[in-house]
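Got some structures for you, see below.
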Structure P
Amino acid sequence: VKLPIGEPWCAAFISWVFKQHGFLEPNTGWSPAMFPNTRILSNAVKNATKANVFGIYIIAKKRIAHVGFVEDQHRGWVTTIEGNTNSAGSNEGDGVYRKLRHIRTIRSFADWVKKGRLK
């Protein structure tokens with residue numbers, strides 16, 4: 001996605017993973033762009049599934065500023081795969097991690113697989 005060195009890369013990680021699986025979209029390093037109206041899941045607490053993208057709203061930035069993949073959801077908890085995070089949960093991290101997040105900490109979910117554009 002031609003993200004400048006040093007920029008947060010959680011959204012670029014999502015784009016890279018989709019590209020590795022043959023999808024043309026998303027293709028962005030900007031986390032809010034992961035949630036166009038056509039991709040947002042309604043009733044996501046019940047409907048979010050593996051490979052959906054989740055977004056966390058960061059109050060200081062006044063926008064969704066961290067994204068990752070849903071791996072699983074069970075009883076109000078979401079297992080995630082996230083880039084640009086760390087074991088402490090920062091959205092400015094050092095790698096790709098599997099994390100456990102409460103559903104209430106997640107602002108939005110998007111589905112890029114259903115009706116996804118393949119190469």
Structure Q
Amino acid sequence: MAKRKKVRLEYPIKSSPSILYNSISSPSGLSTWFADDVDIYNNNFKFKWDGDEQIAELVKKSPNKYIKFKWKDSANDEYFEFEIIQDELTDDVALVVTDFVDEADEVNAIHLWDSQIQELKNSLGA
């Protein structure tokens with residue numbers, strides 16, 4: 001099995017924390033930028049892309065702060081998380097993405113996140 005690496009990526013987002021939180025935590029918000037379609041049942045989110053689907057369990061959340069998921073087929077200690085941070089002095093908002101990627105594929109994984117976050121910014125008009 002390929003060696004996995006934790007990556008943490010920070011993206012400035014021109015949005016309020018509450019609007020951004022809706023985009024990272026609700027099926028309707030996630031389907032505008034992260035997946036083609038998102039369904040939720042119990043604490044499981046079903047993400048669909050081009051006929052493929054993956055299920056992630058909602059592990060933890062704090063409104064307007066963060067949401068943490070675990071893919072059903074991932075290693076026990078792996079997760080992905082969206083965290084909203086706001087600078088106390090400037091009120092600037094950023095989204096921090098934490099994910100686990102194959103070391104050999106790190107550059108491609110980062111490019112994919114860059115592309116996804118650009119979709120998020122476009123959906124927010126940011």
Structure R
Amino acid sequence: MTDSRRQVGRDGEALVVAQARAWGWQVRATNWRCRFGEIDVIAQEGPCLVLAEVRTRRSERRGTPEESVGPRKQRRLATLAEHYVQSVGWEGPWRVDVFAVVLGPDGRVARLTHYPDALEGG
């Protein structure tokens with residue numbers, strides 16, 4: 001992954017963290033890593049733990065951010081989420097959300113869409 005792609009991803013994650021805080025969510029961690037991969041944002045919305053995947057694109061010419069979360073990515077997210085919940089001993093409700101971010105030519109957010117409880121069958 002190129003540095004500019006990494007930066008686009010970091011920019012999208014920062015926007016999601018800011019939005020989560022604006023909604024009153026408590027952001028517990030960002031970029032949590034384990035052997036199964038990475039969870040971009042971990043937050044708490046009231047009693048519910050939210051494990052968020054952030055997909056960011058500079059344009060939608062080659063598809064939307066949402067389209068990049070296919071069945072394989074969903075399986076990986078489910079595995080990651082279950083591993084995190086078990087590793088911290090979380091006993092309350094939890095879900096996996098997806099945030100789709102599209103940045104405009106000026107680098108500002110053109111679209112931020114939140115998909116709560118986004119995993120199929122979840």
Seminar exercise, completed: From the coordinates of one of P, Q, R, helix-only ellipticity at 222 nm (-39500 (n - 2.57) for each DSSP H run of 4 or more, over all residues; to 500) came out at -10500; that one is structure R
For this session: Please state which of the structures P, Q, R yields 22 when relative contact order in percent (Cα under 8 Å, 6 or more apart) is computed from it.
Result: R
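No lab work stands behind these numbers, since they all come straight from the coordinates. Just so it is clear, the model here is predicted, and its values are computed rather than measured.
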